[in-house]
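Take a look at the structures listed below.
Derivation of every value follows stated rules applied to the coordinates shown; laboratory data play no part. Every value quoted in this text rests on a predicted model; they were computed, and no experiment measured them. Cβ atoms are built from the backbone, for glycine too; each structure is taken alone.
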Structure I
Amino acid sequence: MPPINKARSHIAVRGHSLSRLRLVLTVFFALDGFVFAGWVVRIPAIKEQTGASASGLGLALLGVSAGAVVTMLITGRLCRRYGSHPVTVVCAVLLSLSVTLPPLTHSATALGAVLLLFGAAYGGINVAFNSAAVDLVTALGRPIMPTFHAAFSLGGMIGAGLGGLVAGSLSPTRHLLGLGLVGLLVTALAGPALLRQAPAGAPSGDGTDPRPAESTRLTARTRRLVVVFGLIALCTAYGEGALADWGALHLQQDLDASPGLAAAGYACFALAMTVGRLTGTTLLERLGRTRTVVAGGTVAAVGMLLGALAPVPWAALVGYTVAGLGLANLFPVAVERAGTLAGPTGVAVASTLGYGGMLLGPPAIGFMADWFSLPTALTTVAALAAIAALIGLTMRRTAGD
């Protein structure tokens, strides 16, 4: 009897520890979305401040994605060496500091340089806390990955909403400085709690290790599957990045929306992403991963066609909302499956490919906006969402669920 009680006590303690870890990770996901959205809603003001053209702004925004992609694979190795929890805390500090820099620039070149630093911190924290979340998903045995990304979207919605409220009265310098201070405060409060938590995949004391086995010699099939999931992440990140970087500008420039209404565009998108991801666990349990990807890509393609080609702001907002619902669970599914297959390396590879979409998106849309029009350029988001759905169909046999 005593050994049974001891085992039950251990399970209860470990379950409580996993719950605390889930809460703390959720805070960092939300902080990331809050800081990032606060930056993107001020892009029109920063564009005016620097005097950049559409293509010049696109090249400057390339700094975010370039910095992210360059650091992602490095972060995967850092997570394996030092653990994903410390890396998450360090990157959160760097993210909070670097978001204050864009308003200090007065040229597209200088803006691109500071966005390179911002992107490096953004990419690093995404790999780190996604790696921690994959371990926690494995330990809990439930597809809860969308809930973490829902926290990111909720943070984005709040950040965009507040940004819209202060856009007309607060300068970008003061606004982004405030974001940096909030980020540092949250990290100071939540960071020690995360550092005290053992990784979710650490040995549980009963001789088992729930972490996904990560071999330095992955099979060819595993590598192919990781790349497939990475391509889905790429198509999704392209869409998220496009709406973050160009959605507000499209509403303000092409549809004559006010600055506040333009900022509401990303808020609607983020709200839809939040709702979609909060229901993502239930959706995955009922439909499975493949059907979720196919349905999501199809819905996103339809929504983004409306968002890009609508003649009035309210219709574009509806399109943004539908696109957000469709894209909501594609990235979480892709990263979680890649991480389950190959650990932090899988997360890093899928994230690198995913943010490669952001790497291609800003300059591609900027140049297409100069050559054709911004609405035409934004239809490429719908095209890539449809491609993600097609990839989901082709992976049904090879990836099972």
Structure II
Amino acid sequence: MLKKIYKLLAKRALPKIMALHRLSFRLRQTVTHYFRTQENNPEFQCEKHLGQYYTLPSAHISTAFPHGLPWRYQQQVKTFNEACMMVRQPALEVISYLKKADYSKPALRYLFYGLRGSGKTMSLCHTVHFCHTQGWLVLHVPDAFLWVKNCKELLPSSFNTSRFDQPLQAAEWLRHFKITNEQFLSKIKTKQRYVWTKSESTEEGSLLGQLVDMGISRVKSSSDVVGAVMKELRLQSGQPESNFRLAVAVDGVNALWGRSTIKKEDRSAVEPEELTLVYNLRKLMNNDWTGGAIISTVCQTGSLFISKSAYLPQELLGETGFDKMDPFIPVSVPNYSEKEFESCYLYYMDRNWLQHPQSLTEEGKKELVFMTNRNPTMMERICSSL
């Protein structure tokens, strides 16, 4: 008798249980739709995608960003087993400018700025991803501060005795540049002849790939090869016979006009302009060439002898750097908006990044808002312990 009653109750309850499951599934779909977008191509992202995460294809990560993603983001990619990037207004703004720009005119300079940890580097990476998907030649310097401090090997320049080479850093940058721009290296030919030693030279009309390979295999000459590559791209970009657009992306551009921690043999500091890499990159930051764009950030992290509260371009670039970069289009990168914070919170929940029971409550979410002030970096770091 009891078995019949249980079967009858189960039969009547089953439709209600199934309805609850369907409702739960629809709710999960709604929440997922809220913080994710299926539009993974930056070219087609717009205002309606703001605050949503899009997925970077693994092939794009290995080619567009062989060395250009922040270390903590790379760790997050490994932990979450996916690479997602939030669509935010600063990146969309610069992408919209890039779509409308007149590339027959001198290159426009775009400068991301904002408080520490607000997402300047990720906005730059989002913009670089757009350029990569559009088939641009991308010259990416992911951390200019690495060129003015912690140098493993410093050698007097063989080309100019008043400058210093950083062969290991130059060779590493050339390897990553080759990965990102493989399709261009067999098409672009050099306009000038370059002599490296008494027995080695790169003749006019050589493939750019041969020049890059020369710097990778002959590490001692790698700093001068980087300079030659930058010079060739500057000369050829925007010319009628050229079939590429050039995106120069520099994270921490204020390092080029700051102070270095690198010491000479007499223990005096090496000035940034005395470094071959910095000297050549500075010339590329001039907008005296056409056919491309200069996209950069000013960064407090790594800034030497600058107040930690400074974040405005004039404060971080200094008088000399500001004059050299002027005119530029400033693009402010604020902390998360309410929608962006909610999206980030839901994404962390979806990835099981939030484990503490209190963090999953409404009160816990309010506490996170208070503790982080909706700062992206603070949000990531505090949530990593929950």
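Quick check on the output: 1.2 is distance in nm of label points 7 Å out along Cα→Cβ at positions 155 and 179, derived from one of I, II. Which one produced it?
Working: I: 1.2; II: 2.4.
The read-out comes from structure I.
Assuming -29000 is helix-only ellipticity at 222 nm (-39500 (n - 2.57) for each DSSP H run of 4 or more, over all residues; to 500) as calculated from a single structure, say which of I, II it is. Before the final figure, lay out each step's value.
On the way: I: -29000; II: -14000.
That value comes from structure I.
Which of the displayed structures (I, II) returns the greatest value of relative contact order in percent (Cα under 8 Å, 6 or more apart) on calculation?
On the way: I: 25; II: 21.
Looking at the calculated values, the largest one is I.
If log10 I(q)/I(0) by the Debye sum over Cα atoms at q = 0.06, 0.09, 0.13, 0.15 Å⁻¹ is calculated from each of I, II, which structure is the one that comes out at -0.29, -0.59, -1.10, -1.38? Please report the intermediate quantities before stating the final value.
Values: I: -0.22, -0.48, -1.01, -1.35; II: -0.29, -0.59, -1.10, -1.38.
Computing log10 I(q)/I(0) by the Debye sum over Cα atoms at q = 0.06, 0.09, 0.13, 0.15 Å⁻¹ on every structure in I, II gives -0.29, -0.59, -1.10, -1.38 only for II.
Suppose distance in nm of label points 7 Å out along Cα→Cβ at positions 195 and 371 works out to 6.4; of I, II, which structure was it derived from?
Details: I: 5.0; II: 6.4.
Here the read-out was taken from II.
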